[in-house]
Structure formats: C-alpha cells, structure tokens
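Rule-based calculations on the coordinates, nothing more; no lab input. If you're wondering where the values come from, they're calculated on a predicted model, not measured in any experiment. Cβ atoms are built from the backbone, for glycine too; each structure is taken alone.
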Structure 1
C-alpha cells in the first residue's frame, strides 16, 4: 500500500474518530487498518497517534502531518475532478439512502431521468425514515430532513424548511378557527412520529409578527409514521398538523386544506433538507446526481408554490 493511501487512511481515522468507523468506510478489517497506520508511522519515523484502549489523540507530529495530508488529499481530489471533467458521462454504482416520502416524491423522478440519461449507471435506492448509518451500510449519499446531528459526515443543504400549520375545512367548521397558538394547542393534532423522533412541538412568535418565540406542545390521539397517511388524516379532519411544505403532493387548495395562524412568525428550529456523504471527495457520479436533485426541486424548491404567497405568510 502506497504512503499516499496510508496518509488517506490516517486522515479518515482522525475524521471519523475511530479505527472501526474508518475501516468500515473503506470496507476493510479493523486490524488491517491499524497495521497500515503503524507501517505509516514506521516509514515516517514518527508516532502520529497516542493510543489507549478506547480512544486516541494526535501527537504534535501527527497534528502537523495531518494538516499536510489534508492538503495532499485536496490536491488529489482536484486532480481527479479535472480527470472526471473529461469523462463523457458518469458510470458505476451509486448507493442512496433517504426518507420514504421524500424518496418516493422527489428522488425517484430524478433516478428515472438519471438512469435514462446515463445507461451505464447502476443505482440502489434504500428508503427508510429512520436514519441509516451511511458508513456501516456503505451508502455513497444520503438525504436527511430535520436538524443535523453532530457527525464526521460532510453535509450540504439543498433546501430550506418551509413550515405551515394546516387543517381541513371540516375541522375548522367543527372546532372553529383558532386565532392564537394557545387556542390551537387545545385542539386535537395529527402528529408525525417514526419511533426515532416525534414532531409534537412547534415554535411561533408570542404575538402576531413578533420577534420573541415560544414553544408549544401539540396534543393529539393520533400519531403516524407515514407522511401521506398524516396528510390524509388531516384532510379527514382528525386534527391539525404542522408540516413542511415538501409534505404536500399538490397545491393546498387541491388538497382542501387551509393554513392557520399565518400572521404569526414560525421558527424553522434549525432544520433543513440536506444531502450528506462520508468523504469530501465526490466522484463525478455523486456530484452529477446531487446536482440533478437540486435542479429538479429548484431554488427555492417548487413545493413552496403549493401554498400561494407563502413568502408573505408566517412573517
């Protein structure tokens, strides 16, 4: 194994925070990776890592060499990008993970176009609302919705969050139209919950168009882990719901839903729609697919138009 490859392994060990995660990233045995790092230290004549039973830390030499190794990897990535730019088209296998509704509604149309455009590409699309372990499960890219947790993955935001509070006309006829958040949370809600997380809270301004925000907890007898079922339940009048507009398959008028409390500012709660990948180096295939998704959903995403004049609402 070349010293360049060994240095790349060294960088990944530090970035991932463990030998096991770095080994999984390269689909290699943990002990083999450890041996390669030791060989690198022998070839360089310096110790790079202080090891203990469960952790490690960089030595002074390791910190300096890590900085240069990053530069080396960036240079090699630039070289690869130049070479990729001369390829006629993407090819190879692309493994993608994403949430069920987002994958069905927004990724599948892109996959269909992409595979027709690039017939040498093979794609594996895994849809699950629980967040997968990209490294352990060997995914090239994953699409995630919500608030990103701290990790060693590289993340790119592809769309902002656009929250709205919606209910059916039948629901409003039964319970009346709430004029304050306090009145709203006294009414039944349909809550999205997939076992891993429950979206049973929202933050809006304390007064219309105000600057101070307050959190409110939703009350409801119906929790559901599927977005389409959640929207259907709201349409059936089982409760109101707080949604991101990407949850809507068609304009709100066609779904016979109405927005509530539109004169209150609504917080995004640091959420968004992201694509994440395990390494800063992207192949032509990965870059082109991410670009295709971004182009398909638009900037801002086309689903914002599902609620007319959204820019003037919730402000």
Structure 2
C-alpha cells in the first residue's frame, strides 16, 4: 500500500510517499480501504515541529488522523458483517495519509446512508470538535454568537449548528472565503481582514454571549473585547498565531467562562465517538453541511499542507488515496 511518512521535521517537502506491505487485520481489527483522508491544520504544525507542547510527536512518524472508506477485511473476533460497510475511522499511530488502514473495530463508525464518504471524512475530526465545543459551551435560542475562522472546517460547522439552534450568528473570516460561508446560510458574514471588523460585529450583535474562536492570535484577542459579562468562550483553534485565551483575572472579573483546548482534548474515546455520531446525524438530517474546499491526490500531500499553512484553503482539505 501507499503511505505518507515524515523522517524529519521541516517544510511540506518532508512528506514522502512510500510503498509498504498491505496491512493484515489483527484480532479485533478491520482494514479500511480509504476513499478520503482527513487533513488538519495541526498536521502542518506537527510536521514543522511547532506542536510539541500539545502533541509530543517525534520523527519518524506517519501523519494524519483518519479516513473514510469501505471495510475490506476483518480480523479474528470481528463480526464479518462489517465487510463492505461504509465507515469512518480514526487511524492512530498507523497514520491517516494512506490507502489502506488497519483500525480497531471499536474505533470505526458506520456512515449513514444520507452522508457521502467525502463528507464523513470532513466530519471525522472537525465535526467531532464542533459538536464537542457545542456540548461543553452550549448555545441557546436567541443568543448572540461570534464564530472566528468560520470558513475553516470546524468553524463552518459551528456557525451552521449555532444558527440551527436558534442563535444570532456572525461568521468572521477572510474576504475571499465569505461567499462560501454565505452559500451555507450561516448568518451575517464579516471580513476580519478589515481593520474595523470588530465594529461591524458590534453593529450586528452588540455584545457577544458566546465566542467560538477557531482563529486564535490577534483575531481571537480582538474578539475578547466583544464578549459580554457572563459570556462563554471556547478557544479551540490557533492558525493565526497561538490559542487566544482570556487571562484568568480578566475572565473572573467579567464572569466569563472559558473552555480551552485542554478541556477538548480531555474528552475520552467514548465522548469523541458520541460527538462524531452527533455530527454525522446532523449531516444526515441536513442541519449541517461540511464545507469541503479542496481535495488533493495522496501524492500531493505537500500541496495540501501548503494550502492549509498558507491559509488559502477554504473549509476542509482532504486527500484522495
């Protein structure tokens, strides 16, 4: 089979396509014939050696976190009925940029008939993250919600789900990506490359009850000033330059409840599975639609990383093995 490997930290060019023997499922495992592979911003940070404080990965390693596809083989102790089923799965140390993945059957979820394998791959991590954020933070009808990095994979889902919950939503993102958000009907779209973007949010929402910050950096810090006393903040992304988390004293003084990446990472396998199932069910019923902006063949994994790192990617980026 073909798999991407990383022998040393560095630029996208260190992503190397390698041929290795086809996997054989062990006891309790299945082999998934991958149709799509999940690509994340954090994959680029790990590859560049910038994510050690969150993910202690060291080369050599295989990047990626999961795939969608069809079960082609099952190991001892696994119900043969899994064979031929459409599934989505986290792939763990085996890596996720590959065309065949050996996976514990407990890490596999069946994909609803109404959800494509492409969309299932797009929901694997971003969908689970979005619905974990919603579970931890909560969004109620009539609340004023600001989503930053709203044209990212998780951000687009959060904006749609918050709107479906009855909230008033402003989706903040770059100018080029605004049209993609408008097509999803996420609510008001604000270009946060404009110097007065926070003023535009105030004009629509006034103060913000819930900030869902997938951008971090200067954008996240600027958004903090919009949060109402007693508001709630989730800082789940950092592509703009580090997670933007309230100073504890400031949060206490304003009565702001903060959920950071640590709280999201603390969720166990059962919780992650439940949040992914919630995302798949929401897609099956039409409450959310993953925003898949670009797909690359497996041998162009480096180009996928360049698009994500250069922030030219819209929504979700996938590989096609």
Structure 3
C-alpha cells in the first residue's frame, strides 16, 4: 500500500533532469549514502556547486537506515536546503534493485526513481523483467533505470567477476522494447575500490557510447562504478591504520568525455566512502580523547563535501 508520494517528500523523478542534461551536454551526479552525515555532505556539495542530484540508496543501505526512517530523513534534508534558498532538483533512486516486490516497496515509500538490474539474465528475459518494472513505476510517475552488459567488481551486495561490454544494437532494442527512462551500460567502468591495478591506464570504450548515440540520438545513458579512487585518500586511509590494496579508479578526464556525449548520470559511491572513512580514521587518531560524536563526524563530513564540490565542477558540469 502506498505510504508516501515522492512529491510529498520534495523529490522529483529524473525525466526533466535528464532532458536538460542531454540537451546541454552535462551529467547529473548520482551519489550513494548510508547515513545522515553522508546525506548532508552530498546535498551541501550540490547546493554549493548548484547541481541537481540523484541520491542513491542500495537495498542494504535502506535496511541499515530503516525503511520508515529513510523517507522522513530525505524530506527533512530537502526542507533544510529549501529553507536556505536552494532550488536544485533532487531525486531518490534505488540502486541495483533486483526483486519486483522490493522495488514496489521502495515506490510505496516515496522513491522517485528505481533501477531494475536484470542484467544477469538472458537478453529477452532482461527485457521482460525490466518492462514489468517500467509498467509498475508508471503508476507512481516514477522513473526507471535498466541495465545491459556486466560491470565487474564488488560494491555493497552487487558482485560480478568480469565485464561484458554492452552491444550498441542491443542497447537500442532494449530501450525501444522496455521504454526505460535511462539505461546503464558497460563501457569499462567497475564497481568497488579495486577497479584497476597501479600502472594500468584505464580507458572507457567511448566508441560504444558514440555508436549508441548515432543509432538513437539524445538519450540518458548511465555509468556505474565511476569513482576515481583518489590516491591521496588511499594513502591517508593506510597512514591512519586502514588496510586497502593498491588500486586506481576511472580517470576524471575519461568521465568528462563521457559526460560530454550522452552520459547523463554518473554513479559514485566508493569515493565518498574512501574520503569519509580515511578522514574519520585521521580524526580519531589525532584526537584520541575526543568523545563528542558531533566533533568526530564533522571533519569527515566536511571533507566529503569539499571532495564532491570539486568532482562536480571537474566532471559533471
């Protein structure tokens, strides 16, 4: 049973956001969060950078926060930025939704966008499952993101051992048959912190992107696993007691090229985790007597905000 309308929570679906982004050659940041401080950092960064934003929640993050608390937390956070005069558009998207019933529950609780990830199935089965979710979401006026191709790596409950690049003709057929509002494709990004090894030179398969554009024109394409894994924060994480293997992410210049094509949504999760946790470790080590959680969490929140402001200006604009 429907409990919240996304409009009551101050949210929008992604259709108008994507139309503007496509027509003007930029991308919307899609940032994952799992607690209040991350949510505040994301919204404050987007307000400062004057950027629309898609707030992303995985099923495990929703469970962690609590499905009753989450919509009210979102509503309060949006009212906070509205009280300060910001008019940026905000959407709430379920990241890597797998089950129909869980997706319906998210829609009932005010999500304005959902992703159905049926990419593990055969192409026709993926179309069938995605089409059913699109039809469901239309009842809520919510937008839907589908996925074809396999993106390697591990992040939250999503795991794949290797990538399978998206075939442009299948992307076009999938879009036409499912009527999804956006499509996540595999062109060389990867989930998690350990995307590539030091010494490698990661490049996106921009030729796939351009062929899709030639076939279908302006359409919202999504990139998952697009964190840059900044090395200064990897070093900080290790310096203050963290254990992480050497790894590099997707270069900002590659993401900028994609953003200038038809990529209108770029997902970033690992970078936010890395910045927040490395700064949290630093703060705890440097202030061993501190027990005030406000003071402990303020520094990582502010550093995450600063990082995202810079990332928005570097890549998304």
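Given that semi-axes √(5λ) of the Cα gyration tensor in Å, for residues 124-211 alone, derived from a single structure, equals 19, 16, 10, which label among 1, 2, 3 identifies that structure?
Details: 1: 35, 17, 11; 2: 19, 16, 10; 3: 27, 16, 10.
This figure was derived from 2.
Where is mean count of other Cβ atoms within 10 Å over residues 36-43 largest, in which of 1, 2, 3? It would help to have the intermediate numbers written out before the result.
Values: 1: 15.8; 2: 26.0; 3: 21.8.
Largest one: structure 2.
Among the shown structures 1, 2, 3, from which was the value -10500 of helix-only ellipticity at 222 nm (-39500 (n - 2.57) for each DSSP H run of 4 or more, over all residues; to 500) calculated? Intermediate results must be reported in sequence, preceding the final value.
Details: 1: -10500; 2: -8500; 3: -14500.
Here the read-out was taken from 1.
Have a look at 1, 2, 3 and say which one yields 60, 29, 26 for Cα extents along the principal axes in Å, for residues 68-227 alone, as calculated. Write out the running numbers ahead of the final one.
Values: 1: 62, 39, 29; 2: 60, 29, 26; 3: 45, 39, 30.
Clearly, the read-out refers to 2.
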